[in-house]
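Given below, in the form of structure tokens, are the structures.
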Structure I
Amino acid sequence: MNGIHDMGGMHGFGPVRREENEPVFHARWEGRVLGITRACSVQHIFNIDESRHAIERMEPVEYLKSSYYERWLDRNIRLLVEKGIITREELERRMAQLTSGKDPAPPHSDAKLAERMMRVTKDRTPYRQPGPAPRFAVGDRILTRHDAPVGHTRLPRYARGKPGVVVRVHGTFIFPDTNAHGQGEQSHALYSVRFDGDVLWGTSAEPRAPVHIDLWERYLDPATPARSTT
């Protein structure tokens with residue numbers, strides 16, 4: 001989808017400033033948001049592609065003024081309400097209780113859930129899956145599709161309709177565009193594609209600065225060979 005999150009090539013946001021000795025969490029609530037996210041994941045309430053799409057659906061102004069974990073919190077609330085796990089009314093009632101300093105909920109712990117959450121945090125999720133043989137090989141010239149999808153996609157807006165070269169075949173991986181919308185994993189080939197900087201950024205590109213993007217096969221078409229003039 002085209003949204004404020006797809007910021008590649010945009011100007012006017014200032015430099016990215018690195019925080020020296022940045023802590024893992026800036027506040028205790030950020031760790032709680034991470035914990036909620038992991039609990040939802042291990043219980044298969046939503047997957048990573050659904051979660052990314054939920055963040056993409058934030059109002060642009062809210063997205064820009066929110067911190068990293070504020071976006072995660074917005075995502076969690078959005079999906080838990082949409083999936084019927086909680087209601088807006090329950091959430092507002094709970095927030096009113098906490099704001100008043102009252103917390104009638106008894107302490108709760110789930111050792112088995114906590115163990116599963118820690119395991120998921122430490123282990124890598126197996127996104128690589130069996131699937132059809134790749135259509136392209138290293139060295140093949142391709143052209144990315146110039147779609148404007150309504151839903152989630154991992155093809156950046158700045159790289160649509162652009163020529164590139166396959167430099168690596170990663171294997172077969174879950175397709176985010178379908179996995180985000182309950183349409184199945186539909187695993188197929190994932191490639192690393194090299195784009196020349198001037199192809200993406202025009203005359204403002206830095207010299208000799210290629211960009212490598214991991215792209216699924218469904219985003220790609222074979223490049224049309226140039227016609228001979230002789």
Structure II
Amino acid sequence: MGQAVKLEFADRRKLRARNTVQYRFAHWPLWISVFFLTNGWITFRLFTRGFDRDVLTWLALVMLATGIAGLFGKLPGVEPEPYIIRFTEDKPNPIYRRICYTLAWSELIAYGSLNLVAIGWALIAGKWRMLQIYHYGFFPLAGCIWLLGAIGKLPRVKPSTKGEGDERRYFYGTVWAVVIGQGLLGLLWQVLPRAPWADVVKLLVFAGVLVMVGALSKRGILPRTRKIVPGELAISI
């Protein structure tokens with residue numbers, strides 16, 4: 001017998017007719033972060049040099065653009081009312097949702113992958129080349145994800161929302177894994193010495209978190225990773 005996967009039934013979920021102002025504002029910083037992180041080079045400069053004029057200018061532009069989009073309800077979670085009522089309903093997936101989730105996917109995959117490559121390179125070559133890896137690798141890798149999103153081949157980015165009840169599991173599972181893994185990796189970077197054994201620890205911790213959190217998400221244990229199915233009533237109709 002395999003491990004049980006936790007489920008939610010769509011017809012048992014409490015429906016929300018309108019999004020509160022607090023709910024909408026709570027989602028805005030999330031999308032500020034997503035659009036800010038699309039510029040991998042600026043992000044790298046932020047963590048290596050701190051805030052400078054270029055970083056602050058880019059942040060101001062992102063806040064302005066996302067603020068305008070939010071006022072018009074063109075950011076996921078910032079809409080006046082929820083677009084998806086039933087997670088198994090077949091509805092057109094609006095372009096703003098497809099763009100936002102494509103960018104989020106590109107950052108989760110690109111930052112996670114490049115950090116793994118950087119640690120692996122340090123172990124093999126004995127030198128850190130994170131600057132060069134980000135400089136030459138971020139936009140080609142992110143661009144491939146943008147292309148997949150443009151043709152609707154990513155979870156939550158497909159033309160229809162019909163698979164949302166299952167696809168959101170993959171998205172939030174990836175969010176949990178990468179965010180927790182990168183947070184721990186950043187902490188280890190600060191507290192561990194620059195030594196080969198420390199690089200091994202970083203790799204084991206980062207890769208271990210990705211695997212462990214991925215397994216928990218697959219079983220639906222973490223928040224927003226439960227598979228949502230139609231339920232008996234919906235199936236019988």
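Values in this text are rule-based calculations from the coordinates and carry no lab data. The structure presented is a predicted model; accordingly, all values stated were derived computationally and were not measured. Cβ atoms are built from the backbone, for glycine too; each structure is taken alone.
Name the one structure among I, II that FRET efficiency 1/(1 + (r/R0)^6) of positions 24 and 40 (r between Cβ atoms, R0 = 30 Å, to 0.05) of 0.90 was derived from. Only one of I, II returns 0.90 for FRET efficiency 1/(1 + (r/R0)^6) of positions 24 and 40 (r between Cβ atoms, R0 = 30 Å, to 0.05), namely I. Taking distance in nm of label points 7 Å out along Cα→Cβ at positions 72 and 104 as the criterion, the highest value among I, II goes to I.
Please state which of the structures I, II yields 2.6 when distance in nm of label points 7 Å out along Cα→Cβ at positions 160 and 192 is computed from it. Of the options listed, only I reproduces it.
Have a look at I, II and say which one yields 1.12 for Cα Rg over 2.2 N^0.38 Å, as calculated. Only structure II yields this read-out.
Name the one structure among I, II that Cα Rg over 2.2 N^0.38 Å, for residues 88-207 alone of 1.66 was derived from. It must be structure I, since only it matches. Here relative contact order in percent (Cα under 8 Å, 6 or more apart) was derived from just one of the structures I, II, and that gives 28; the source is II.
Thinking of I, II, which structure, once helix-only ellipticity at 222 nm (-39500 (n - 2.57) for each DSSP H run of 4 or more, over all residues; to 500) is computed, gives back -10000? Working through the options, I get structure I.
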